[in-house]
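Structures are listed in the sections that come next.
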Structure 1
Amino acid sequence: MRTRLPLALILVAILLASCGGRPDVTVSIAGTTVPMVLSSTTDRTGCSIMHGDAIPQNVPLTTVRPAPPVTLRFEAGPSATEFRGWIYEGDPPPPGGPIEEFTVPGRGGTYAPRSMTPGRTYQVLLNVQWSAVVTSGEVTHVFRLRIEPP
């Protein structure tokens, strides 16, 4: 039995390494699910880092009519550890930085942006950090919103 122990430990390590991974991410506002486009990914293991960027084309515009205050609801798989976001005003956003940044810990939660007001269009970058047993990473999505009065 002792001679099989190292093999069993290696098999368990491989199995654990394959568990987890990038979580599915959902954003909703006032019950409306907001479609997103993948922008970038980073996957880290004990031995390597893989990173990929995309230039999102044709990001769908979602019009919502939430009761004030506007509240973004985030949900992700069990490996998610934190949401970070950057809100830009305009379509396309003007040069310069975001009008608001936020962080929401955990695999789900809400955030009420101070800068989103009715009659305007916004682009949001949402970065989700995740961690599994022996892997971690982050995935970034982009989505566009038009806020209208309820």
Structure 2
Amino acid sequence: MVDSVMHVRLDVRGFLRALMDGWQSYLSALADLSTEETAAYLDEQGYDRMRDLLAGVTAQIEETLGAIPLLLRGEGVEQWDEPMLRAEAIARFSYFTEDEVRRRFALAHTALARMLAFLPEATLERPEIYHRLYMTIVARFNERRPPNMLTAPQQAL
């Protein structure tokens, strides 16, 4: 599949579309990979198990869901420490089956879509909010994109 990359500044609808075309289609795209493709994808991503990869992604979404309300109130939030967040997520989700982790992954992305749907367009003028959403929805997706999915729209420089 050929990568199709648009360079745009996203509005709320653009973020919702990127979320729907990316993360909300992610699980079905993973299910379409062969066993060999899945193994190669996990290896490329630095994970041994799909459950651990999904746990890390879910934790990043949850982090954003917690950060946006704080940013809206003008409070500062720390940028996530990826290795620490990943390790904590793997440990936290280790008690769940892969099916439960997939369910939590889907719930987190649904919650993010709902939050976006109610976010006033003017909110995206605040760089810290735009950046957090962009990193979560677009940049992290492009880093984790399986080989059978297109690249999410990239921000214009």
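Among the shown structures 1, 2, from which was the value -19500 of helix-only ellipticity at 222 nm (-39500 (n - 2.57) for each DSSP H run of 4 or more, over all residues; to 500) calculated? Can you show the working numbers first?
On the way: 1: -3000; 2: -19500.
Working through the options, I get structure 2.
Figure out for me which of the structures 1, 2 the number 47, 28, 22 belongs to, where Cα extents along the principal axes in Å, for residues 35-114 alone was derived from the coordinates. Please list the in-between numbers first.
On the way: 1: 47, 28, 22; 2: 46, 24, 23.
It traces back to 1.
Starting from the value -0.42: which structure in 1, 2 was log10 I(q)/I(0) by the Debye sum over Cα atoms at q = 0.10 Å⁻¹ calculated from? Before the final figure, lay out each step's value.
Values: 1: -0.42; 2: -0.35.
This figure was derived from 1.
Where is relative contact order in percent (Cα under 8 Å, 6 or more apart) largest, in which of 1, 2?
Working: 1: 32; 2: 51.
Ranking 1, 2 on relative contact order in percent (Cα under 8 Å, 6 or more apart), first place is 2.
Rule-based calculations on the coordinates, nothing more; no lab input. Since this is a predicted model, take the numbers as computed values, not measurements.
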